[in-house]
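In what follows, structures are represented as C-alpha cells.
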Structure I
Amino acid sequence: MAIMIKKRDGHYEPLSVEKTKKMIAFACLGLESCDPIELEMDSKLQFVDGMSTKEIQKILVQTAIEKVIQKVDDGYGNMVNRMNQDWQFVAARLFLFDLYKEAAIQRKYKAFGYGNFPALVKKLVESKRYADFFLTQYTEEELEELGDYIKPKRDYLFNYEGIKLLADRYLVKGYDKEVYELPQERFMAIAMHLALIEGDRKVEFAKKFYDLMSELKMTTATPTLANAGTPFHQLSSCFISGVDDNLWSIYDVNSKFSRVSKHGGALGIYMGKVRALNSDIRGYKNSSGGVIPWVRLYNDTAVAVDQLGKRKGGATVTLDIWHKDFYEFVELRTNNGDDRRKAHDIFPAIAIPDIFMERLLARENFSLFDPHEVQQVMGFNLEDFYDEDENNKAFTEHYLLCENNPDLHPIQVSALDMMKKIMRSAVETGTPFIFFRDTANRANPNKHAGMIYASNLCHEIAQNVGFTNLSEEVINPDGSITTKTVTGDMVTCNLNSINLGRITDEELEANVALQIRMLDNVISINQFPVPEAKMTSEKYRAIGLGTSGYHHYLVRHQIQWESEEHIETADKLFENIAYYAIKASMELAKEKGAYPAFKGSEWETGAYFERRGYTSERWQQLRKDVAKYGMRNGYLMAIAPTGSTSNIANTTAGIDPIFKKFFIEEKKGSFTPKTAPDLDNSTFWLYREAHTIDQQWSIRACGVRQRHIDQAQSFNLYITPQVKAKEILNLYIEAYKQGIKTIYYIRNQSLEMDECTSCSS
C-alpha cells in the first residue's frame, strides 16, 4: 500500500519520492559545494503514512542549517568546526519554497513561486492590510507593469537567516499570520509607496527604488520595511524630545513617548533642565525628588506601551554630567543600591562638555550644579550654551561664572572619580552612552536655528532639539477644550543605509542619489505619531543616510582593520559619500525647493565646507551650487547600527567589525548558524573579530569618518573582562580627542546587549 502524504491544502496523495529529490536538487543548484544526495542522506527522512509536506520541508531545512557548521575530525583525532556557508543558501531556498506554497494556497493560484501582483494588491487593500492609495494612485496598467518588473530570482540572494527574519517580521500577512505577500512583493510595495509623490515619474522611480532594495544594495529602516504600504505608515525609527522643568512638560513627553512606542519608534529624552534632588519647589526647600522618579515614569511607559507584544518600548534619557543627580543617574541600570531608584529598561546617556574632559586630563575637580538653582540665581540656563571655538567658549565662561558665585551650592568632586563611575557602569551594563555636546554643536550646520542637547537611542542622530510648553487652555462655548502650546523641535530620525558590502565604487553615486530621494519622500508621505515631529520634519527635512557592510567592504577590498590603509580608505570613502549626498540634496532643492530653515545655515554661508577643509575644485563648485540652489535636507548623514536589516541583506552591521567569524545563535529554542559574509579561505584572516581588535584603530577610523558625517555614528567600543581600567579611560579620552560625537555601547565580551530594532535600518 502506498504511503499517503498530507498536502498543504488538506488533501492526501501518494508519496512521490521523486518530487522530494527534485526539490532538493533545485535547492542545491549552482552551489557546487552542496551535494543534494548528501542532504537527502543526512536528513534521514522517514516517510510515514499521514506525514505532511510541511513536516518534510521542515526536516530538510533543519538538516541544511545543521550542515553550515559541523564538527569534523581534523585527521589527528581532534574534533574541529568546519564551515560551509553555501548550505545557508540551500536552507534559504527550501524555506522559500515553503513560503511560495503557503502563498499559493492562500491566494488560490497554481503556479510555483509568485502569483499575480495586481490581484494581491487588490486583495490586501480590501482586507485593509494595504493602504488604498495603491488603487487610487496607480492605474491597472501601472500595477501590471510593476508586477511584471518583479524579479523572483532575487530571492536567491538571501541566506537562511535573512529570509527567515524578513518572513517572520516584515512580510505583510493576514490577521491569523497567513502568508500572502512574498519578499519581492514587499520590496515593490515599499518602492511604490515611496515613489507616490513623484507624479508622472512614479513608476520609473518605483522600479529604481525596487532594484536598490531587491538587489540588497541598501537597507531601509525597520519601520519603513514593516509599515510602508500599510494603512498606518509610520516610517521613522526614532524621535528626540526635550523635557522642561515643569510637570506639564514631564507628562507631555511621557504622552509623546507612549504614542511613539505604540507605532514602533524609540525616543531620546533630554532631562538636563529638570531640577535636582532636594532642590526647592515654589520656594519650599529640599522638596524635589530629582530626575530619578521621572526616569522611572518613562521606564514604566516603556514596559507598558509595547510594540504589539513583540518588544517593550525603547528610550534613552540624557543628563548633563554637571547635573547634581549624576551619581544616581549613571547607575540607573546597575544591580547595586536601592532598586526603587533604578530604571532597568531605560538607557542612560551622559552629555559631556569640553571643560569636563579638560579637567579629567588635568586630574582636577569638577563642580555639579542644580540647573534650577543656576537659573534662579544666575538668570540663565547653563545647559543652553556650548563652546564654539577658542574665541567663543560660551559654556565654559558661564560654567566658571557659576563656580565663582558664592550664592550657588555646587558639589565639588574629582573628575577622575566621576569617570570611574561611568566606566564601572559601562563594564557592568554597557551604558551610559556618551554624547560629547560641544563637539556635536560645533559641527551643527543649523546652529542658527537651535541647539543639539541630546541624541537618540542608538546615538547616531545630532539635530536641534527643543522644548514644548503649555501656553493656555481655552474652554470653548461648545464645551470642548483647546490647548495651545509653545512648540519646540521634536527630532525625527528617517534612516536608510548603503550596503557597502554589496555595491561597487562605481555604483556609489547613483545609489546615494536614489537613497536621498527615497528618504526625502519619507518625510512627505510619513504618518507622524506626534504633531511636533511633523512640524520639525518639515522645517529641516532631516534624513540620516548611513552605511551597513563596512567590515564586509574592507574585506572585499583586502584591507586589514588594523592598518593605515583602513584609515586612508575610510577617509576617501566617506568623503565621496558626503560629496554625493550633499550634491544629491542640492539637486533635489533645485527640483523641489530648499528646506525652510536653510537661510542662515552653515550650508548657505559655506562654513560647513570650511569647517571640514573641503577645498578641492569639486568641493568649491558644490559649495557655490549649494549657496545658489539650497539644500533639500538640513541634516543628511547618520550611521545607524543596522543590526537586523544587515542580517537580511547578508552583510555586516553598521560600521562595526564582526562579532565572530562563525557561530551558532540560539534564540527561543531555535538554532541559527551565523557566518561572516563571503567567508572563505581568502577572507578568513581578514575578518578580525571585534573583541580581538585594538580599539584605538576603531577610534581612529571613527574620527576620520566623523569629519565627513554631519550627524553622528552609532559607534561601539569592544572590551574583554581582562582589560584594565586605565585602558578603558584612554579609549574615552582618545574618542574625545578624535572628534567623535557619540559613543554607543561599551560591549563587554561577557555581556548581552539589548538592540534597538527601530534604528536597525
Structure II
Amino acid sequence: MICTAGNISKPISNVVVKNDLKILANPKYRSYSYHLVYQVSFSTMISEGPANYICYVDAHDGTLLMRKNTVMYEAPANGTATISGAVYPTNPYDPAITQNFKYLKAIDQSSNTNYYTDNNGDVVLPMNIGTQVRYKLEGLYADVQTAGTTPDILQNLTANNAIVFNNSNSTIQERSAYQAVNNIHDHLKIVFPNYNGLDSPMPTNIDATGSCNAFFDGSSINFYAEGGGCHATAKIADVVYHEYGHAINGGRYNGSGWGGGMSNGGLNEGFADIWAISLTQSPVLGYGWDLLDPNIYVRRYDQNRKVYPQDLVGEVHADGEIIAGAFWDLYLNLGSMSQMLDLFKYTYDSNVDGPDGDEGSIYTDILLEVLYADDNDGNISNGTPNDMAIISAFDLHGITLLSNAVVSHNPVSYSGGNIDIPINVSVGLTYPWALSTANCFYRINNSNSWTSLPLSGISSFTGSIPPQQNGTVVAYYISLTDNFGNEAGVTPVAANLMPIKNANLPYFILVGFEKVEEQDFDANFGFWQTGGAGDNATTGMWEIGVPIPSYGDPQDPSTICQTDAQHTPGGSQCAFTQNASSIFDGLGSNDVDGGHTTLYSPYYDLTSYTNPAFSYYRWYTNSPYSGANPGADWWQVMITDDGVNWQYVENNMSSDISWRQFAFRVSDYVSLTGDVQLKFIASDSIRIGQNLDGGSLIEAAVDDLFLYESQNSSTFINDLSFIKPSLIKITDILGREVEQNKINDNKILLYIYDDGSVKRKFNVSTP
C-alpha cells in the first residue's frame, strides 16, 4: 500500500479508507497548493510502540502527500549525550573551566550516521542502547587536528551519556581552539546571518612546527606549539578569533588577495583584529602570549593610538592597527558594539581594497563607506545621524576625508630679508567638498609657537609669510582642514605634532644668509671623526664613502631603508651608518644594533662671526618596512662651544626615509667660540622584555653641512679675510705629523692652516 512506503516495516491493521473526498492545502513559500485527496488510516508498530497513522493520497495520481502518527509518546529516545571538556576561555593565565561543546559530531558506528550537539552541547541519539558511538573534536564548523589526527572518544551508548574530553584523550589547546572557533563562527552569523561561506568545518591545526605565531593559509587556521618563550598559541582565544577573522576576510570580502579576499595586508590584519576585539569587547588582544609574564599582550587599542600617516611603517600588523583602532574608538563613541558592527559590516560590500602602500586612499574610502552606511538621505555632504561620532573616531587615527589628498609644494629654502616669502601649494582631492581651509604654519628661529597663515584658492593655493629680517631661520609646514575641523594632508608628514619627539622636520628657510663654508664629503671635506668614547653599537657604525642602499624588497623601491645616494648634486660621498655588502643583503645587515654610534663634525672658529647659522641634510630611519619596534629609537644632533658641554639641536624619534634639511642659528644654542662642533648620534636602544629586546632597524646618513653668515653682518662672502683657511696638516707637539684618522684622545695637537696660522687643540674624548 502506498501509505506504508518508507520506514513502515511491521504488519499493519485497521485499514480504513473514507469514501468522501477532501481538499488538502499543502503549504508552499508564501502560498498554498490545493489537492483533492483520499483519507486513509491504519495501525502498526514502530520502535517507540504502537502507531496510528492518517495519510492523504492525491485522488488523481495516487501520490502520498502527507502522513502523520496520532500517537504521542512519553518515553525518551534511546540515548542522549552531553559532551564537555576543560578549556581556557581566554588565555592560559585565566583558570580553565569546563564547558559543553556545541556543534560537535557524534557518529553511529553501526550506520555511520552523524549527529551533532546543539548550542548547549546536548545531542539526541535515536539508536539502540549498546550501539558504539564515536565522539570527535570535530563539528559543524571546526575540525581540530594535531599532526593530522582528530581527538575522539569511542563509547557504547547508554540512556544518558556524559562524554568528557580530558587530558587522556585530548590536549587543552585542542579543546580551547575547538570552542573558540565555534564562538567566532557564532559571532560571524550574528553580523552576517545570511552568509554561509564558512558553514563547514574549518581545518584547525594545533601545535604546528614553530613558536610564537599563528596563521591562516587560505584554507585552514594554524597554531604553533609552545616554545620560544610563548605559550601554544591555540590556548589563546584572541589569537584563534584573529586567524578565523582572516578566513572571514578571505571568504566574505571579494578582493583578489589572501584566500580570495583583501589584497591590502594592513586592511586584512586590521579587520581580523576587529573580529576579535568586537567579540571580546576588550581593547587588548593576546594576553597570555608570553610563557612567563601574564601582562604581555600582542596588541591593544586603548593606549598609544596608531595614527596615519606618521605611524604607517610598511609592516602589515602595525599598519592594520590604524584602521582597527578607528573602529574600536567608533565603538566607544557610539556606546554600542552592535551599532558599530552594523556600520562595519557594510564596508565588506564596498570591497575597498588596494596594494600595500595605498593605505591613505584605502582607509579614507573605508571612512567614506561608514558614512554612507550611516546616511539616511542619500547625501553625506550634509551630515549623517552619527557623523561626529564616526568622524572623530577616525580622526583620532589620522583618517579623514582628506587623508589621501595629494599636496604638491616646492619648498622655499632661501629668501632675501625684509620681503614677502611666497608660498604656493597645489592640492589634489578625491572629495573636494570635504575641504574647508588650507593653511601654512610657520615659526621664527628657535620658537615653539606656530603662526597660522591662511592660503587662498580652490585647488591651487597661495599666501605669503610676512617679511623677516636678515639672519632669520623660518620653519614652516602646510596643512589642510576638513569641514569637520580635522587637520589632514600635513606636508611634511607629521611636522605638526607635539611633543617634539613625535614631530617630523618642517621645511626651513634661511632668510638673508650667505653661504661661507661647506662640507659635502666630496670636493669639500674637512676632518670628520667617526666614532668616539662611549659608543657601544655592535654594528652600523658611522663611515664615510659611497652608500649602498638596503631594501625590504630590492624589487620594490618603496621598501628602502638605507639611502641609495648621497645628497650633493654631482657628488658621490656622504657619511652613513655602515654599508651592507650589497642591496640583496637583509634589512638588518649592518644597521645600527645594540647601542649608539656618533659622528663628529670638524671644529669651527666662529669668533669673528656675527650671526652664523648651520644647515645640514640627514636621512634617518627608525620605522622602516617590516622593522621591529618602529618609531622607538632616538635621532640626536648636538652642538658644543667648548668640547665638553653639549646642547641638543635635534632630539626626537621622527623617521623620514628621505634626505631632509635642518637649519638653525648657532647663537640660539651656544656661544660663538673657536671650538664649535656638531655631533650626530644614531641609536638602537635596548629594552629588555620588548620584542627582539627592543632592537629596531636603524639607518642614518648626513651630507652637505653648510655654514652661513647673516647679510646684516659687516663681513660678507666677497671679503677674502672672512674665508676660512684650509687645514694643511696636524702635528704633535714635537712636530711629527699625525694622520686625521689616527688621532688618539687626550692629546695636545697642532693644527696648521694654509694662511700660516697654527691652532693648539687638546683632543678630548666626548661622551
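Read the figures in this text as sums done on the coordinates, not as results from a lab. Fair warning: this is a prediction, and the values are worked out from it, not measured in the lab. Cβ atoms are built from the backbone, for glycine too; each structure is taken alone.
Structure data summary
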item: Identity of the structure behind -12500 (criterion: helix-only ellipticity at 222 nm (-39500 (n - 2.57) for each DSSP H run of 4 or more, over all residues; to 500), calculated), options I, II; result: I
item: Highest-scoring label, criterion being distance in nm of label points 7 Å out along Cα→Cβ at positions 58 and 90, among I, II; result: II
item: Structure from which 1.02 was derived, Rg/Rh (Cα atoms, Kirkwood Rh), for residues 330-593 alone, options I, II; result: I
item: Highest-scoring label, criterion being distance in nm of label points 7 Å out along Cα→Cβ at positions 298 and 514, among I, II; result: II
item: Test item: Rg/Rh (Cα atoms, Kirkwood Rh) calculated as 0.99, pick one of I, II; result: I
item: Identity of the structure behind 4.3 (criterion: distance in nm of label points 7 Å out along Cα→Cβ at positions 306 and 466, calculated), options I, II; result: II
item: Distance in nm of label points 7 Å out along Cα→Cβ at positions 386 and 418 - highest-scoring structure of I, II; result: II
item: For 3.5 (distance in nm of label points 7 Å out along Cα→Cβ at positions 26 and 666, calculated) the corresponding structure among I, II; result: I
item: Origin of the value 1.0, where distance in nm of label points 7 Å out along Cα→Cβ at positions 530 and 562 was derived from one of I, II; result: II
item: Which of I, II yields 12 [relative contact order in percent (Cα under 8 Å, 6 or more apart), calculated]; result: I
item: Which of I, II yields 0.65 [FRET efficiency 1/(1 + (r/R0)^6) of positions 186 and 658 (r between Cβ atoms, R0 = 30 Å, to 0.05), calculated]; result: I
